[in-house]
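What follows draws every value from the coordinates through simple rules; no lab data is involved. No experiment lies behind these values; they were computed from the predicted model shown. Cβ atoms are built from the backbone, for glycine too; each structure is taken alone.
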Structure I
Amino acid sequence: MRQDAHSFLSYWRNARSRTVRVLDALTPEDLEWAPIPGAFTFGDLFRHLAGLERFMFAENVQGRPSAYPGHGPELASGLDGVRAYLDRCHSESLEIFGRLSDADLLAPCQNPAGAEMATWKWLRAMAEHEAHHRGQLYLMASQRGRTVAPLFGLTEQELAAKSLRNS
């Protein structure tokens, strides 16, 4: 990840848009489905991503402690409610991240465990966390029979076919 504020914001908008593709592919019946009892549902995961982005990562880069509210359905219910919560938290976070200067990205921030690190590294951890859960969401969508647009434009089969033609 580049260590300048403008590049980070562009990267982060694109990364989140890839995650939201799963939400766009779900039906109302999918939202609170979990692959096994006690596991996160789709709704839990989207509320979790929204809440951590806004109330942990965005708070921490401002020098504030985490205010993570959890991931339960009381935060947002139904596809429209979850989408609105995700969009609101993302918009507020982008506004906060957009105020960071390149120098701010190099300055230390403290995570909820008390560890200090460069702010850009904490934001990189946010992106890694998102990628982790995006993979989980894509797998869950396939378990529900939902087709989600490929992350980077080609399915694995399409890539293999194009690769064979180029050999």
Structure II
Amino acid sequence: MRPTVIKGRPWVIVDAEGNLIDDIDTDQIYHNAYLAVTDPREMGGYAFSNLEGWGDFPKEAKPGDVLFVGENFGAGSSRQHAVDCFLALGIGAVVGRSFGAIYKRNAINSGLPLLELPEIPVAALRAFEEVTVDLESGEIRSPGGRVIARARPMSRVALEIYRAGGLLELKRL
């Protein structure tokens, strides 16, 4: 079973003015120029390749890192690549104000943990080199253990799918 407590560096996905970017669509997450890449392990190198200012993200991301994103993250198409690129990089979780409906379902089915947090404390998160995210309680903690935010915890079903490693793996259990 996969862990329900994730420790990683926080990536706060902001624009040049330091504001969370809302409505990041699946083409910004994973540009259609790379749809010919069919090996999910190779998709990580193209994450955020079409999001202004974030082209170096795949080179700098490390397994366990946590993304903090604005409203309607993953809007647009049902592009599975936009989930698989983060799985390939080993992203530990994505915490957002809200998610596009199809993106959310694809992420859950693939075992990418998503947590909803309507008020993301951008300044606080940018001050830390690491955060801890508890998928069961929704608590987001600083390195010292102080709770800096409380997201909506993952549902029981989504957590079960995540812990199995995805919907297809859950079916095999």
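Can you tell which of I, II yields -18500 when helix-only ellipticity at 222 nm (-39500 (n - 2.57) for each DSSP H run of 4 or more, over all residues; to 500) is derived from it? Can you show the working numbers first?
On the way: I: -18500; II: -6500.
Here the read-out was taken from I.
Work out the source of 3.5 here, i.e. which of I, II gives that when distance in nm of label points 7 Å out along Cα→Cβ at positions 18 and 74 is computed. Working shown, then result.
Values: I: 3.5; II: 3.0.
Matching structure: I.
The value 2.3 for distance in nm of label points 7 Å out along Cα→Cβ at positions 90 and 122 was derived from one model only; which of I, II is it?
I
Thinking only about FRET efficiency 1/(1 + (r/R0)^6) of positions 98 and 154 (r between Cβ atoms, R0 = 25 Å, to 0.05), which of I, II has the largest value? Don't skip to the end; give the middle numbers.
On the way: I: 0.20; II: 0.95.
Largest calculated value belongs to II.
Out of I, II, which structure matches 11, 42, 38, 9, 0 when P(r) over Cα pairs in 10 Å bins from 0, in percent is calculated?
Of the structures listed, the value fits II.
Output the label of whichever structure in I, II has the greatest value of relative contact order in percent (Cα under 8 Å, 6 or more apart).
Working: I: 28; II: 24.
Biggest value here belongs to I.
From I, II, which structure was distance in nm of label points 7 Å out along Cα→Cβ at positions 50 and 114 = 3.3 calculated on? Intermediate results must be reported in sequence, preceding the final value.
Details: I: 3.3; II: 1.8.
The correct label is I.
Tell me which structure, out of I, II, gives 1.00 once FRET efficiency 1/(1 + (r/R0)^6) of positions 106 and 138 (r between Cβ atoms, R0 = 41 Å, to 0.05) is calculated. Let's see the in-between values first.
Numbers: I: 0.75; II: 1.00.
This figure was derived from II.
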